[in-house]
Structure formats: C-alpha cells, structure tokens
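**Student:** What follows is a set of structures for review.
Values quoted throughout were computed directly from the atomic coordinates according to the rules given, and no laboratory measurement underlies them. Quantities reported herein were computed from a predicted structural model and do not represent experimental measurements. Cβ atoms are built from the backbone, for glycine too; each structure is taken alone.
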Structure P
Amino acid sequence: MSRPKVYVLDSYHPAGMALIARHADVVRWDDPRVANWREDADGLMVRLTTLGEAEFAAARRLKAVLKQGVGVDNIDLAAAKRHGVIVCNTPGVNSEAVAEMALTLGLCAGRRVAEMDRELRKGGRVQRDRFLGHEAGGRRVGIIGMGNIGTRVARKWHAAFGAELIGYDPYVPADHWPDIPHRRAASLAELLREADILTIHCPLTEETRHMIGAAELALMQPHAILVNAARGGIVDEAALCDALRDSRIFAAGLDVFEVEPPTTETTPLLSLPNVVCTPHAAAGTEETQARSAEVTAQSLIDILAGRPPQNRVA
C-alpha cells in the first residue's frame, strides 16, 4: 500500500517533521518540488500560507489541511468545504506561550523597556526621569476574549499583580470564570472606558475586523496601554497610530499586524517610540513549537488513516 503524500508549506519544528515522515512521503517548504503540491498532495501542513478557492479547486487529491495554531483566517473555510477538504487547527497548544508574551508586552510597554534599551544602545547617558512608566500592581486589566488564552492571561495578571479583571466576551455564559475574580463588562465601550491595560484575545472575523478603531480608542484613558497578541486586523492601525502619536493612549505592545511581516513601509507603528513590537512570535518557544508541530502531524496522520478528525473547523 502506497504512503500518502504530505506537503509542508511553512517551516515546522523538527519534532513534527520527524513524526509525519514516519507515516507519509513528505515534501518540505524548502524543497523546490513544494511548488507542485496542487498536483498530488493528499495532506497539507501549514502555518501562515494562504489557501483560497483557487488552491482548493486545483488540488484534486487533497483530503485534509492541518493548521498549526488556532487562527485560521488565512484559509478560506467555505472553499475547503465546497471541495470536500477537511481543515483542522490545534487550539490550546500554544496558549501558555501566547499568554506569556501578552503579559510581557504589557509590562514592557508600561515600563518603557524598549525605549530605554534603544537609548542605552546609542551610547549616551539615559536621563531616567524622561522615561517614567506605569506600575502594574493593582491595575484594571480589560480582557477581550475569555477563551483559552484570555483565561491564562487573566490568571497571570491577577496572581502576579493583583489586577482588577474586567472581561468582555459576548459568546461565553455569564458564569464563565467561576474561580477567577473578575467582573463582566456589559459592552465593549464600558470595558474600554475603564481599562488601564487592554489585552486582546479574540479571533479575527468579519465581526471583529477593526473592532478597535478611532471611536473605540477615543474612549480609552490617556494612561491606557493596548496589547494585541491575537490578530492584526482586529485593530485599525491607522487609528492606533494617531492615538499613540497624540498621546491619547500611553503605549501599545503588538505581536501582530495588518500586513505581515511588518515593515516601516507597511505600518508607521514601527517608527513610534511608545510601541513595543514582536514579529507574530508569541508562540515562538522551543516547547510550544515542538508540541504544536507534533500535534499537527499526528492529527493529519489520523485523518489520512481514516480516523475521525480532531478540532475540525471545516
């Protein structure tokens, strides 16, 4: 019996590659043959590659696409369904790493770590009173999205800093987080008005695209910090840039951008001193990448062997 043909379109941790190679013939992202995946791929493993109607229509043998991570906005799920292709993700695997990065970005933005680091590297003497930040203790932390990652972020802010937590998620029941001290905001506007730190942990959908725009940023306090480790399109970058330049909010910590990878040509946010940036790297730990790659590979192995798909999204 011939082995299935699997194409890995984005770089994957060696742990996942070793696992899938034991069960399938594999073509890697750095192999020139990868360009021909539409001809004979039985399965795909992806991270950031975009898959749309044209790709699914051309891939006649394709049975399943496995997406490392939880976000699937780079895959046209409706097109996958039309062409009978199973799409699964790996929710929860990277939750701890992303939550850690969200906390880190909030702390670094609040204490102006990146600004002082840049000044020190210039070689001059840093005038410390020009870089006063805000303490984390006892702050009001507003959390948009109360799922796996939002829950971990909430626990960290409360346990480490005694933060007053305000949750907002219209899709979870009122008794969610029974063991986490918090209160629920009745509306997004209520949360924005009260939060000292706003941290975003919801998926990018048509409903959430530019959910944080000029009107929403105008509700926030001048000392507020915005953290986005979810998806770039949730925040209107032009509006955020204006708010930061005009000191209408204090700072931002961003791991995601509307155009990725971000450059100074695609977003002026990179030129602002009160922005801490990372390149969509929140899940970038050795532990998470190994674990997530193995889960992705095993899920695809199961589907190609005829076993029921796990975490199916299409």
Structure Q
Amino acid sequence: MPPKDFVSALEVAQRAGVSRSAVSRTFTPGASVSAETRKKVTDAAEALGYHVNELARGLMRNESGIVCLVVSDVATPYRSALLRELTSKLQNVGKVAMLINTDRSDGSVDRALSQAIRYRADASIILSGLPDASIVRLCLKNGQRLVLINRDDEEPGPLKINLDDFEAGERIVTAFARAGCRSLAFANSEAGTPSLMGREHGFVAAARKLGLEVSVERYGWTGYEAGRVLAQRLLTRTQRPDAVFCATDLLACGFMDTARHQFGIGVPQQLCLAGFDDIEQASWSSYGLTTFAQPVAEIASKAVEWLSTSEAADNILQHSVRLTAELIWRTSIRAG
C-alpha cells in the first residue's frame, strides 16, 4: 500500500475557491473569518480529509505542544492513576503526552529523552523520585519547562509538587496509639525515594516522641512481593509488632495476606495495618485497608495549569507546592 499523502492547506484553498490565508484563519481559534468563507473551507476540508498540522504550526511559534511524562513503575495502580489524570488534563488544553519509561537502566532512558528533545518537546513532567537527577539537568539544559512530582532536586526553575509525607507518618502513629498499639514497625522498600523516606522519618520520630517501641525493615522493590518478605521478617521476631505502617498500599496488601494466611494473625484484632496511596485494591472487602489518598487530580491540575501559563509570567509563578494526603479510615485499624 503506497504511503498516504497529507492534504495541504493550499489544496483546501483551491477546492474552496479561497485564499491560503483564509484556510489558516478558519482553523485559528479567535481569528476573523466570515460565516460564508468558514463554511466553504470546512466543507472542502471534510471532503479532502484535511487536518491542521498542529506540530508545524506550533514550531512556527517555537512550540510543539509535546509534554514528556518521565515515569517509573508504570504498572503500579497509583502511577497508572496519575498518568490517567495527567494525560486527560494535557489533552484538554491541547497538549500531546509522550511517555518515557525509566524502569530500565541500560541507557535507553537517556536515548528516549534525547529523542523527545529532538522532537522539540516543550516540557517534561517527572512523576517520581526514582529517575536519576541527570534527567532533570538534561531537560533544563535544553530549555524545557519542568514539573517535578515527589522529588527533592535542588535545581532552580522547575515547579516542585510534593506531599507532606512526614506529617502522614506522624498522623498514623497517633491512630495506632489510640488503638492501644505499643510495638510499632515501618515496612519500607529499598528504593529510598524522598516520599518513602519522608513517611519513614515522620513515623519513627512520632513514635519515639510518644515513647513507643519502633523498628524499621526495608526490602527490595516497592511491590506486593516485597510486602510478603517484610511480613516474614517482622512477624518472626521475638518482639512482634502489633501495628505496621507500610510505605505503600502494595506493600501493605502483601504484608496483610502473609500475616493472615501464613501466620494466622487477625487484622485488626491482633495486628493493625496502614498503607499509603489509596489504590483501588485498598477498598476491597478482603483488605479494608486504612490508608492515605494521594490527591492525584489536584497534582495533575497543578502541573498542567503551571505548564499552560506563559513563560513571561514565570517570575511571578509559585515554584513549590506542598499538598496533604487524606487519611481514609477502613477496618485494618481497631477503633480506639
């Protein structure tokens, strides 16, 4: 099959019997064009299958409309929810999202981002604390506007959106204490991202302030299987915890299944559990997990609103946003 030829604006103008500039004005929002001319142009465009070349039009304004979404753990429920919100909101303002998966460490990430820059991507949104800081510097070096979500990079210029993870750790200690728990543990992965470590530090500091025994265990990647291993480690200790805050809901689901099915421990009768993210599975009746809901829609709105403003207004824009996660009460913590 021969390659499809794109219909040009000149062809539309010739079929409609109008000037090339009339076609351009017809497809430019807010431009002045008579109703008669508009109908001639749109009828001709429909007959020929014409579509505006937005990339070419944008490049004439030194804009492509492309926004890179730089992300790790694409398959996790929380990351998928954030991607869904961001792509929807970007589309609503006429932007095109280009996904760059950073799960691999073989140089493919740098190559993909360099390719996106060659396509004249206007901006990038880095969705997690995991991708290397060199990616941030590469985006800024090439003049991109940049949004950093749940990161602690010190580079000036980007919009930084973070949650108060330390405060969440403090709040869940209070909940455990009210449930009568006295031996606490924090189950974390070894990813060491700023958000995960913020939850850990807030939890440990609050527990020690109340004089409660607290321990920390870290293992592997931030997923269900890591939660199973962490449960096996913590629940075989001589001094077994009676409350565990898991850094994410996926960890908590693995932890809870292991506690119940391998050790026969009742939740919340013998063990109180909490997670973070409020993924769909947390609300399932088999888990009933008390957790913190990340404000996904608000994160996406802040990012897209900031990218949609003109660079000329950049000096008056807020460059740092701190949001609070809502505590969602379910049945995995005993009533105080």
Structure R
Amino acid sequence: MIEILQSVIPTTLFYSAPLIFTALGGVFSERSGVVNIGLEGLMVMGAFVGIVFNLTFADVFGDWTPWLAILTAMVVSAIFSIIHAIASVSFHASQVVSGVAINMLALGIGVYLTKQWYGKGQTDMVDRPFYTTDVPFLSEVPVIGSIFFQGIYITSYLAIIVAFAAWFILYRTPFGLRLRAVGEHPMAADTNGINVSRMRYTAVIISGAFGGLGGSIFALTIASNFSHSTIVGQGFMALAAVIFGKWHPLGAMGAALFFGFAQSLSVIGSSIPVLQDVPQIFLLIAPYVLTILALAGFIGRADAPRANGEPYIKGNR
C-alpha cells in the first residue's frame, strides 16, 4: 500500500500544480464577474513564453532559468489578458466570445512564432527544466516522508501554498471583499465608491498571471518543449475546477487535485492493482471523461457569483 501511495501522491501533485495555478486565476476573474473561457489560451501563452525564455537564457541564468522563465511567463500572460479585459469590461462584448478569441489568438501566435524562430512545428527541448527534489529533514520522516516529500517538484507545494494565500486575500482582506462585491452586485459596489471597471481589470490581469504561471510550469515540468499540442485541454480542466470548486480557491484546489489524479492515471495505472488490466486508452481519456461527469453531476448545484458574465454599464439598472 505504501508503495502505491509513493507513486500516486507525488504524480498527482505533479499534474495538479498547473491546474491549481490556472484555476486560481479563474476564481479571481469570475469572482469579479468576468467569465474567463480564455484560461486555455493563457496557459498556451505561458507555456510558449516559458519555453522560449528558458531556451534563450539557459546559459545566462543557469539554475535560476526556470524560475525566471515562469516569472516572465506570468508578466507576458498578464499583459496578454488585458485584451480580454478591454473587450469584456470596456466594450461590454460577450465574455464567452472574447475568451474563445483569446484561446485561438494565443495558439496562433505561439505556433506561428515557433515556426518562424525554430524552423519547425515545435521548439527544442529545454536544458533547464524543473527537477524533482527531496525536502530537507521532512523527507527523512518515516512513512510520510517517502510519500509526500521525496522526489517531488517544489512547484507542487508552491501551488498549494498559493491556494491558501488566495483564500486569505479573497476572504480576509478589503481587496477581496471589494472584488467579490463587484461580482455579486456591481451597482451596489459602485454606489459605495468601488471602481467596478478597475476591480474587474485587476481580476482579469491576475487571472492572466496565474494562467501564464500554470502554463509555464506545465511546460517546464511535463512537456519540456512547446508545440501546438503542449496544452490540450488543461485550461478547460482548470475552468471545470473553478466551477466544481464553487468559485472558491480551496474548492478549486481540491477539484484540481482530483483532475490531476485523473491525468496521472495513464502514468501510474499499472502500479494500481485495480487498474492494471484497464486498456491504456481508457486511462488516457479518463481526465476528460471525469471532467464531464463531475460537471454534469454538479454544475446544477453550483451557484456562480450573481453578476458573473454580465457587463456593468454605469447608470443602467
């Protein structure tokens, strides 16, 4: 049993980290009242920037390269998300259509620049990805140490820490109260002096930063290069985690861990006795099937922020 847990838990955390970061971005955006279908595109942009930065500056920054790459991906994706904010908040366009456009634009830019810069449909493999490590002292604790703290990615635990930080910001700070207010009743928030447009812009930009972070971590831990198929559905899984987690940071983290476990089945399935005889194809499609089943059975009981998806036009009742 311990051997199974030693393979299941680190792999689940490994696949969950990008989903947790991206889902947290979705929570911030949708809590402010802006639907963000574009999480997939933000992950694509983050993956592209993270890989290109890593390939370009690996010899310059050495071991710091992957960390600087994800920071750069956060900044670029945050800037890229302003397109969605302008369309949704300033021009009151359909937030769903704008999000779909973000998905298509990000993939188009990434694939086009990859072909222009590398002369082929994918980049080279990075020399400085993230590597697994053992947590000092904790990895030596009997039983627990070998399950939770040996051969893990630091980014996995960083994602969990950030999820708790996001919960604190949204539910224990004035900023979080204002952000949730504009997502529930923007007119009342406006009446109380809260700048609805500014808060929504801020939330969308935060979601862009988190989406870029999730995409770059996926690319630098799982894929190690960029192509048109690097990010295939992870952004939509993160969006599903937002809904499945009831638009709550910790709920989204729990849902992302569930979907991360589903993604890991294709890797660890052979080590789980119950799944040993299941054909590999079923394990590969498991994340998508479980995502659909989870939403189909849950979405009717999940209450979105009241003004989610509704443009706010000052003066309209």
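**Student:** A value of 31, 52, 17, 0 was derived for P(r) over Cα pairs in 20 Å bins from 0, in percent; which structure in P, Q, R was it taken from?
**Tutor:** Working through the options, I get structure P.
**Student:** If you work out distance in nm of label points 7 Å out along Cα→Cβ at positions 24 and 256 for P, Q, R, which one comes out largest?
**Tutor:** Q
**Student:** Here's a follow-up. Just checking, which of P, Q, R has the largest value of distance in nm of label points 7 Å out along Cα→Cβ at positions 40 and 272?
**Tutor:** Q
**Student:** Also, I was wondering about something else. Supply the structure label, taken from P, Q, R, corresponding to P(r) over Cα pairs in 10 Å bins from 0, in percent, for residues 120-167 alone with the calculated value 26, 58, 14, 2.
**Tutor:** Among P, Q, R, the structure yielding 26, 58, 14, 2 for P(r) over Cα pairs in 10 Å bins from 0, in percent, for residues 120-167 alone is Q.
**Student:** In addition: State the single structure among P, Q, R that was used to calculate helix-only ellipticity at 222 nm (-39500 (n - 2.57) for each DSSP H run of 4 or more, over all residues; to 500), giving -22500.
**Tutor:** The read-out was computed on structure R.
**Student:** Please compute mean count of other Cβ atoms within 10 Å over residues 200-207 for structures P, Q, R and give me the label with the greatest value.
**Tutor:** Structure R comes out on top.
**Student:** Ok, one more. From P, Q, R, which structure was relative contact order in percent (Cα under 8 Å, 6 or more apart) = 37 calculated on?
**Tutor:** R
**Student:** With distance in nm of label points 7 Å out along Cα→Cβ at positions 96 and 176 coming out at 4.9, pick the structure among P, Q, R it was computed from.
**Tutor:** Only structure Q yields this read-out.
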